[in-house]
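Nothing in this text is a laboratory measurement; each read-out follows from the coordinates by a stated rule. Keep in mind that what you see is a predicted model, and the values were worked out from it rather than measured. Cβ atoms are built from the backbone, for glycine too; each structure is taken alone.
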Structure P
């Protein structure tokens, strides 16, 4: 029996716990949260000593804390010498802890969500099969109904959405990481079964920036007209309150699209995933929390995470890991399939 500790009992942490309990009924799954009654353990995880103590009492740690606490949890995992599977998307560079994690003999697997997350795994797998000239990631979560206000539905932190809409995008051009203005590089793409979407540059490459790919970018997807509609809110400083008021709906019928194009010479390999609210979980929760749960299940069942700090692209050459991830997600209705040739 494994003892798995989930840091944070918010929407993502709660979903991970439910999925782990369903998939691994023989394990002890505990959730720690500062709010009494939210998890099975009430504790203040902003305190480093508390984090280390609790981690040492468990075999595997899953991080689902707000981003500002993610890096501290990683440091605590090193001190406690426990493997950590994390989706906090902390602003710090998780890979900077690689040497410390290796010395401790543990693995820190960061960004185990949708994008970054599944997108990293697809790119890493493509690289394992041969050199890649260009990689393009298109990803977005928005209202299933484009007629909703701003074509959007709240499924994650609105404060983090504001950050996404104001932070410059980092892309790779000519083999070098450079900055580009957010909302630049706008283009329209057609997604089968969804329709026409607008794409714009955003800052989501993170650990992928260090890969040997000369041209790479990530673009956020929205219904056409979204950018023009939110510009006045950004200029007035009212985006957070307006989006929260206008786009919080019940049920939260959302849609997630992930498209990854890998270019090798004149050939393009395309991976496409479309997911929708299933009546219980939003598509954003399903593609994020269930991805993190699948990585944790891999570790709990004896799959190797190795040592050091890494993200999912590091597992690209491991076909067993790929089959585990895609098979586990497929059982839950999240279909990430094999790439297809489009040119």
Structure Q
């Protein structure tokens, strides 16, 4: 059939040789004479033959494919992580396939089934917001498929992890707001069933306690997905309190930018009336006016670290490498949204 893929059988038929002879010639096996090998390669090139890597992988029960499960590709953090993974994977001779759970447990379970069927060499995953029970990942341990979690991780499974110290980072942001004179600090929080956002809330509360500032539950607005719209809605609610906040720490940059827009519409000045800080250092944080103080969570480095860990486990599978947890350092980046004169003791 015109356009049909050329196979080893086609080459064997054209040259009146056995399939095994053609296969060995294509692998430059020493048992096949140099002249026959040259002729086989010449015909293969002429007919447009190329190896069927899928079939080869099935025979060897091995691939060079890494599966990456991300909650949402359109979130800058995960895009940076993917870029970091691909940079290392490409250098090490691995291909990367991206799967998007869209924060759905059902989709995440379906993706793990697909990855099992495709016999990937290893998996890098960030848990969906809906995921509380991670038992669907346990199949990879029994299959001896290396697994590395990043950011939102499972503490119930034996697997390597790449994380940041969300508690410490949130505490440092809140402390910065206090150091600039804020005393009524609000927090626009992420989903509290997700450990990283719960840790950010606890870090915020710890900084208040450390400075003898009262924690007021009314000053916390919890979101579902940390969107621009939720940030603006949260800020509007906080601005209706009897006593306005003079600082707002947001659990990501999107909500911080939504909050800035709502504060501006209320004819309040940033940072003079209300200072605003975010988390993640997305590119948009330098574009918004005023530029946003935030935490650089080193997403690109997180992706590179996860890829290195995974490939090491893939290539040293017989070495019984123990699971490990890497905690990456974060940086507080101070910009105009909080840049007041420091309070003198």
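Computing distance in nm of label points 7 Å out along Cα→Cβ at positions 30 and 94 across structures P, Q gives 3.3 for structure Q.
Out of P, Q, which structure matches 22.2 when mean count of other Cβ atoms within 10 Å over residues 166-173 is calculated? Checking each candidate, the match is Q. Starting from the value 28, 18, 15: which structure in P, Q was Cα extents along the principal axes in Å, for residues 6-45 alone calculated from? Label of the source structure: P.
Each of the structures P, Q was assessed by mean count of other Cβ atoms within 10 Å over residues 214-221; the largest value belongs to P. Supply the structure label, taken from P, Q, corresponding to relative contact order in percent (Cα under 8 Å, 6 or more apart) with the calculated value 17. Here the read-out was taken from Q. Computing helix-only ellipticity at 222 nm (-39500 (n - 2.57) for each DSSP H run of 4 or more, over all residues; to 500) gives -13000 for which of P, Q? Clearly, the read-out refers to Q.
Computing Cα extents along the principal axes in Å across structures P, Q gives 90, 39, 35 for structure Q.
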